[in-house]
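I've put the structures underneath this note.
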Structure P
Amino acid sequence: MNGTDMGPLALYIHWPFCVSKCPYCDFNSHVRAQVDVAAWQAALLADMAHEAALTPGRTLSSIFFGGGTPSLMPPALVERLIAAAERHWGFADDIEITLEANPSSVEAENFHDLAGAGVNRVSLGLQALDDETLGFLGRAHDVAEGLAALATAQAAFERVSFDLIYARPGQSLADWRAELGRALGFGTGHLSLYQLTIEPGTRFETLVRTGALLPADDDHCADLFELTRDMTATAGLPAYEISNHARPGQESRHNLIYWRYQDYIGIGPGAHGRRLDSATERHKKPENFLSTVDRNGNGLKVEKALAPETRATEALMMGLRLAEGVDLEALEARTGLAKERMVDQPEIAKLGKLGFIEQRSERLVVLPKGMPLLDAILPKVIAEA
């Protein structure tokens, strides 16, 4: 398959820099007191042009600015990158242009100028509506600063999303009910609500291992998950993905392209992409990225064709997170693999009897009862390559 018959296309632009030691991300090695904006503009434009030449005849449905502190990118640079993307691909009438932002007063000062540059959606990392929790999570902002940034964002952008983390140590159902109720009262069209996970190599893992932190048990997490779904659905923001909730029409179009396993271009240091049945990865270290662009005209570190079995597995891993599930007939057409080679039908039948999963004609759907167990369900359902 090529260019014109591959459906929606998204563009992810990674801006790696933070202007001071950043508590929000893993890019502290990318802190710079000053950034050569002209050099970075030239490199990102070259990287974009390389990808555009490989995807002729496509139309962009989404652009997402992410990375270190993209909300501190010069608005003029954002505007030039958006204009170049439109020249290369053309825009869908309802294109979504999202910028990821930390809820600080410094970043909020840029919001109106970024909206003027073409950004029409912002995703804010509020994380919690409790100062003690924000300290525990290592956030630099407090609740007052975060809510001030949210108000500024709502005044500047057409669409606003923010995220919260729940299932925190000691958090009761009543605590989360009150916090989520407050969050729903701000009237945004989208919320990302994540359970706290203990990742290997993090400070939280060390605290758990030494007994200083007791994570929420599975039953309590399941109760919190069910409460979250009930409250957001009642408020008109049903779950369309395991951790994402939106009013109809306010779903993240960019993330839907990821979850539906459609093509997305990744440019900038460390950016990943999936396009034309290939996986791409850019050099992560800024200096390496710049030197590679200077030498090759793009920042690619890895570009490899993906086997049909790999593409089927990735599509199922992503798509079964969605309330809509995965169209197996369409996936057969895309990969050339028979359904029996992609999914384990006997396991689906067993899980179906338990109310965890359902096959609706050719569409495979994880039911609400199964979503909290998704990590356990996926290896059973997806056939081994």
Structure Q
Amino acid sequence: MAKSVYIHIPFCVRICTYCDFNKFYIANQPVDEYLDCLIEEMSSRTDEVVETMFVGGGTPTALSEEQLERLLIAINELFVITKEYTFEANPDELTEGKIKLLKQYGVNRLSLGVQTFDDELLKVLGRTHQSNDIEKAVSLSRKHNIGSVSLDLMFHLPGQTLKQFDDSLNKALALNVDHISSYALILEPKTQFYNLYRKGKLKLPNEDLGEEMYQHLKAKMQSSQLEQYEISNFAKAGHESLHNMVYWKNESYYGFGAGAHGYIDGVRYGNINPVNQYIKKVTNKELPRLQSSEVTLKDQMEEEMFLGLRMTKGVSKSKFNQKFDQTINDVFGNQINELVTQGLLADENDYLFLTERGQVIGNEVFERFLLS
């Protein structure tokens, strides 16, 4: 049974310099035809009642009000969402008309793609908004009683100083939002940033500064109302992202739309990326799959560790035993002992979790749980 649904809207008003998600410049795209096919694909679901819904992209708010309402109506006709209903939004695209529609159809959480409050860095990132748009978007969300507002912030950006990052954190906290996600920039292939970096035209802060920024982030959050519950996520009590926790707990979810991924009945799948190919497949009554694979027991146990350890609470040893009918020490005893000895992993009561140092170099810890 699927606990959650992810829906992908692959259209953007502008393509950001760092983004490697499946996205297309919205001008001249067959948006209405795409929505036809997306709704058709969603109609194939076998589970109607789900706990969480997340509509991401791309940028869902790049849709017109008419297109947005059509999507919202279809979602409500096809699914009963019992807990959390999230839409991603760009601050400058979140008009009062669109936010009224989101509220009307039951959206109770907004994830705003802020990235930074520094207007010059926003230009470097290719963002369409400015810092004052962020404040307006949060204000509108509060005016229309959206239950939870989250901001995405980035650090380790080209030319970014610790002071610039601190300024963004201060401005975000001053808005009294319910949740902040903050990630270091990763140079992904096929992005504008990656191409510039290969040509020697993009200079990033050194790794030590990136680590200092992360430590500063954690310290700043500790003195706020937002509590860390995952490596890069901080929330007021009761405002944790329930949808993302489905991923980290390695539970089942649908993925609908071009480039979307899902995990149902032990099978992980990914849809084809190009919009026209996606439309063609669905129009021909075919599943729009690029690939699908059954997740082996070995893969499931590995994923249980490197996804679960992202959460500050960590991985439950008793739940691991119940899920796989093997103890965690039988499978990963050597890795656990080494990581505990190195001060990267803590083993307390029923939980294994990353230490402060382990969080900083989390990817290196996760790699240790990949069985040969």
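On mean count of other Cβ atoms within 10 Å over residues 150-157, which of the structures labelled P, Q is highest?
Answer by largest value of mean count of other Cβ atoms within 10 Å over residues 150-157: Q.
Tell me which of P, Q gives 0.70 when you compute FRET efficiency 1/(1 + (r/R0)^6) of positions 230 and 262 (r between Cβ atoms, R0 = 35 Å, to 0.05).
Among P, Q, the structure yielding 0.70 for FRET efficiency 1/(1 + (r/R0)^6) of positions 230 and 262 (r between Cβ atoms, R0 = 35 Å, to 0.05) is P.
With log10 I(q)/I(0) by the Debye sum over Cα atoms at q = 0.18, 0.24 Å⁻¹, for residues 102-157 alone coming out at -0.55, -0.85, pick the structure among P, Q it was computed from.
P
For structures P, Q, calculate mean count of other Cβ atoms within 10 Å over residues 62-69 and state which one comes out highest.
Sorting by mean count of other Cβ atoms within 10 Å over residues 62-69 in descending order puts P first.
Every number in this text was worked out from the coordinates using simple rules, so none of it is lab data. Just so it is clear, the structure is predicted and the values come from calculations on it, not from any experiment. Cβ atoms are built from the backbone, for glycine too; each structure is taken alone.
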